[in-house]
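*Asks:* The data blocks that follow each hold one structure.
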Structure 1
């Protein structure tokens, strides 16, 4: 037995280091922008719920095989949420008297299922849910169909959406989704490319799910998109964005006595809108410049004793190698010129 605790995460869960997190943030930011443009408001909820709310309508596979359950010290049987729709239905029912229906809500949450880890399946995934509650009108389907198309386009799932709607929609009466709460319309978005060939996301109408929690009839319609299938698709087709740099500019003092001055320059650059970092411990100038370059910075500001006494500093463009000695008062202008040129 090792004397050290394990460094790998629990099977089926993932660590996201900064470079990968940067890619994920860029993708999700695009999706959130699209969703909010349609008037949807973001919400969140607890990761622990009463197990019975998932056992009622989430389907036998989840309820019998995939649900992570526990009993708390008060004897209550709880579950880590395997999906979000029953949770949001509970929230809608509990707040129905104060809500103005129909409501448009969305979330981005982590969910847990005891899956057999493989391509496209993990035990903890992140999911975007988009739902409309409080209307049976066909416009709900239209809104979410339009939103789905925009999500596809904005997330670069497709490079171009063109042609009449009949070319983008296939009617298949045999589609069945695993969740038992769907009552009529269901839909799936598929990638038919042989390199991936799987469902990307789907949803449908649930006319009576809120009825598990209330005598009020509040119909719902929505869809969920999991991160695993989304990122598998983007990776397969070479559509993932590049990680963002740790900083745009690194301010490097060449002597400990200049650290306070370097912090002042750093504040000026941040106020101008540039992500700016400073070394956390002293290193040789060459090593700091190499470190900044490796971190993706596009410029460094070098503060040396003689230059600083004269009211100057050096700004170097790491992309071209050009550098300029500038008055300290003009550092933001010179750096901005390098960064935008």
Structure 2
């Protein structure tokens, strides 16, 4: 019923637009292109309204630009051409884009539509192996594909996930093999895949490192991708450590930390916060009771403290049974 009402509402508008300007083509198909390409296409706008048409504005979206029409003032029965340039950098797969052309003949824009199928012009499906942030206990898996265009019979001798954090090692499992991949330009070809999955018992915190391929590909014998994952528990923090910066006598400094449940519909209470450093105090400010809290850290340097770098620990107590106590480092310098 709703779809019918929308169709009835817009039908007179569509008829009106079609009776004013003929747009050729109705949809410009740019076909399969590389993500590194900049491609062009041209639309012809023919004025069939019987009145002088003035193009007042051309608005583009999503990596698209346009070349100035050969004329903005179009007499009845005459035509003008608008050429668009499309740069799909950072995009993959089917893409649809519009250009809006505003005229003096109607308040709604003329819509020029074009589409393309964008394939990555690279030997890797991704530049980074990133899990982003996810909740501990959630089954997460990421996959990377390797396929050099001009070396189809390549071999991967070894693939290793090197993780910097000792407590995160052995918490990520790597599997691999050969298959067929169709999202690299110009299309389907032989490829090597790597799947990385995470254990449900992984520790809270951040994991960083590199995924390293050893291959027989000329000039790509060793390929290294950055690796990143952030494992959240029931509670999330806006930062992983407190950096107080440069402190000095008589000059106060403050930093803030947000504490909140990872899932929006859950609740948490921050009951207390302590800092191991005597010249740093902390105070809790509820933003939304039982859900969002701001903790502010204040410095008060007396001049008797040792100069140089200082390090300490912040301890936060919460109502959550799985994360009743959260600790994070605090660091800075005294001048």
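The numbers here are math on the coordinates, done by the rules we state, and not lab data. These numbers come from a predicted model, not from an experiment. Cβ atoms are built from the backbone, for glycine too; each structure is taken alone.
*Asks:* Where does the value -9000 come from, among 1, 2, when helix-only ellipticity at 222 nm (-39500 (n - 2.57) for each DSSP H run of 4 or more, over all residues; to 500) is the thing being computed?
*Replies:* 1
*Asks:* If you rank structures 1, 2 by volume of the Cα convex hull per residue in Å³, for residues 185-248 alone, which sits at the top with the largest value?
*Replies:* 2
*Asks:* Still on this structure, I have one more. Once mean projected area of the Cα convex hull in nm² is calculated for every structure in 1, 2, which label goes with the largest value?
*Replies:* 2
*Asks:* Looking at structures 1, 2, which one was Kirkwood radius over Cα pairs in Å, for residues 73-200 alone calculated from, given that it came out as 17.6?
*Replies:* 1
*Asks:* To continue, here is another question. Where is mean count of other Cβ atoms within 10 Å over residues 41-48 largest, in which of 1, 2?
*Replies:* Looking at the calculated values, the largest one is 2.
*Asks:* Suppose you compute distance in nm of label points 7 Å out along Cα→Cβ at positions 25 and 233 for every structure in 1, 2: which one lands on 2.4?
*Replies:* Structure of origin is 1.
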